[in-house]
Structure formats: C-alpha cells, structure tokens
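Structures given as structure tokens follow.
FYI, it's all coordinate maths here, none of it is from the lab. Only a predicted model underlies this, so the values are computations on that prediction, with no experimental measurement involved. Cβ atoms are built from the backbone, for glycine too; each structure is taken alone.
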Structure 1
C-alpha cells in the first residue's frame, strides 16, 4: 500500500503584500520582466533620444550644445543627471537587445528550449547587460 501523495498548497487569493515578497523569481522571470521594463524606458525616453540625435548632427554649434549638456547640464538638470539618464538608456538598450537575441535563439533552436538553457541564458543576459553597462558607464563618466 502506498502513502497518499502530499497535497500541494493552493493559492486562490494571493495577497501582494504578504505572499509576493517571499516568492523567489527565477532568473528567466527576472529577465522577462526587465525586458518589458527596458522596452518601456526606451519608449518613454524616445523624445530625449531624438533630441540627442538632432543636436549631435545638425551643426557644429548644436553639437557643442549637445556635448555641454553632459558637463554643464540641461535646463534645470545638472550634468550628472543627464549622464545618469543616458546610462539608464544605455542599460535599457543593452538589456533589451541581449534579451531579444536570447528570445530569438530560443525561437529558432529546438535545443534551446530546456530549463537548463533558459536558466543559463538568463544569467548570461543579466551579467552581459550589466557588465557592458558598467564599461560604457565608466566611459560616460570619464573614468577612462
């Protein structure tokens, strides 16, 4: 005679304040959420990107204004806030790009649809996007 199977807990009404903080999201879930967040950030900062592109290619004078925005600031914002905004934009682009490549690879490769590949590729995506952001951020803030 076999012992009855252990009954799994049922969650019918999940309380966001008590149940969700203890939930450990896997790396693939974190990458998925950050992929969406990075897409929203890029969409919201699109006017800033268009302004930067316009100022950087219009004329020599507008390019000088563009470069001075990183040192002296822009409107009421000091230069370090402009650099921080550009750093957020750099991270969102890098993360969205690498996570998008990950999703494309999983779509075209049958070998890539496994729990192990999902976990490893999610960790790579997080590490690569953060490492490249740190490298480009160091360049942006003048560390090298």
Structure 2
C-alpha cells in the first residue's frame, strides 16, 4: 500500500522538505517530481487566483491518486496544490511519485497531473493586476487524457 499525502493549502511548499519525506526507503528506486508554477510567457500574466471546494477537492485528488496506484506499483505519492492568490513564478502544484522502477514513477506522475488538470474541482483566474479573467478548460488538457484511455479498457 502506497504512502499517500494529499494537501490543498494557500501556503507555499518547500520542495526539499517534501522530497526528504521519501528519504530512507531503499525500495524506492525512482522518484519523479513535477512542480507547476504560475507562468507568464508573454507579459500578460502577473497574477493568478485559484479557488476550490474544500473537502470535495481533496476527495477528488484522492480518487485520482488511488486510480494511479491501481495501475502502477507505487510506494509513495505526494500531491500538494495551492489555492488563493499567486504571483508569476510562484509554485502552484507538486506531484511526487515513487516506485521501485522509473517507468511506473514517470507514467503515474504524468497520469496524476493530466487528471488533476481536468478532473479536480479547481477554478482559475489569471491576468494582470486587478484584471483577472476566469479560465476555461483547455482543449490540450482534455486531449492529454486521451492517452490514458488504454488503461480503462477492459
């Protein structure tokens, strides 16, 4: 059974501290980390605001992680997602997956992020200063889910 940690919080997270939680387990041959940050590719985004539905969001994240654990032999998973007001370059999300082998750690990490982006109840606004606009789901995020359909067949 995997050691699972799911946290939704406004405070920033410390990557080194979270990674250190996996120290000492020699069975973890691979640890894959994804850190998502507020990006500003063209100067149009200085801030982001994320809202969620407390309780429901954590339950949704747990369901995604449980599904990943059903497909890959994971030893540990950490998912931390921030909410509230964030500035460009701040951390938003951390997903750590650990397994005996790298392929399971890589694939499960991507799976969790793809489903988190589309299935977890977060609502996002972004823009400059006080002019933040609600974002719609991106077609590319939905398309990313298509690659996992082979897991759900049968």
Structure 3
C-alpha cells in the first residue's frame, strides 16, 4: 500500500533534519512546501504542485534514494518511522505555515563545514539567504525561472 503524502512528508522531515531540532525540521518542511507552491520553474513544470512528486523527484533528496553514489543508503524515508513531532511539523507545513526567515527558499544544503556557498545549485539558480543549524538555505535567483 503506498504511503500518503503526509506520511512521506513526516518521514522526509525526520530523515533530512532529525538532529536539527524543531526549527531545522520546520525549515526543511518550509522548503519542501515552497517547491509544491512555486508557480514557475522546474518544480512547477515537473511536479505541478503535487507534494508526492516533489518528495520523490529523482536526485532531489538523499533521503528519497535507496542508493547514493553506488552505495546502499540505509537512512531513507522507507526505513524511517516518524514520531508525533514529525507528524505535527508535517501538519504545520501542510496548513500553510512557513518559517519567517526562509519564506521563499527552494533549497537547503549541508556543506559539512562552517561556510555556506554563495550559490546553489551549481547553475546559480539559488542564492544564500541564511544558515539554520547545519543547513544553508537558498532563495531562487532570476535564473531559476529558466529552469
């Protein structure tokens, strides 16, 4: 039986940001929902506002992959059991809530060092807006419209 979009979102929140606390988990949920609601660019063109498609779009979230760089990825949404906190944050995001400091962010990235790159991804369609815990958050540039 396929998992519901809410279940997938709760699992993704846990997998991508469990060690980041409530704020970090809400930040991840904000980015995911921003991808659902953006009216232009790659995410709208490919996913057409469908949360399930956003979560499972190939090569977007490491936690949606069972194999990464040829290696088994045991930390994935299919192996996660969300807690009540993860469901609560999923419901918070599904209700239209966003973190105030990243209301437009479409990407987050853990650089595994203290510095965030100015642009992400490599095509420069996102520009750094802030860092929350271990992740850097990026807003779309005008270049994103071309994706």
Notebook entry, point to check: Given a computed value of 3.5 for distance in nm of label points 7 Å out along Cα→Cβ at positions 29 and 85, which structure among 1, 2, 3 does it belong to?
Noted result: 1
Note to self: If percent of Cα pairs over 25 Å apart computes to 23, which of 1, 2, 3 did it come from?
What the structure shows: 3
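Work out which structure the value 2.5 belongs to, where distance in nm of label points 7 Å out along Cα→Cβ at positions 69 and 117 was derived from one of 1, 2, 3.
2
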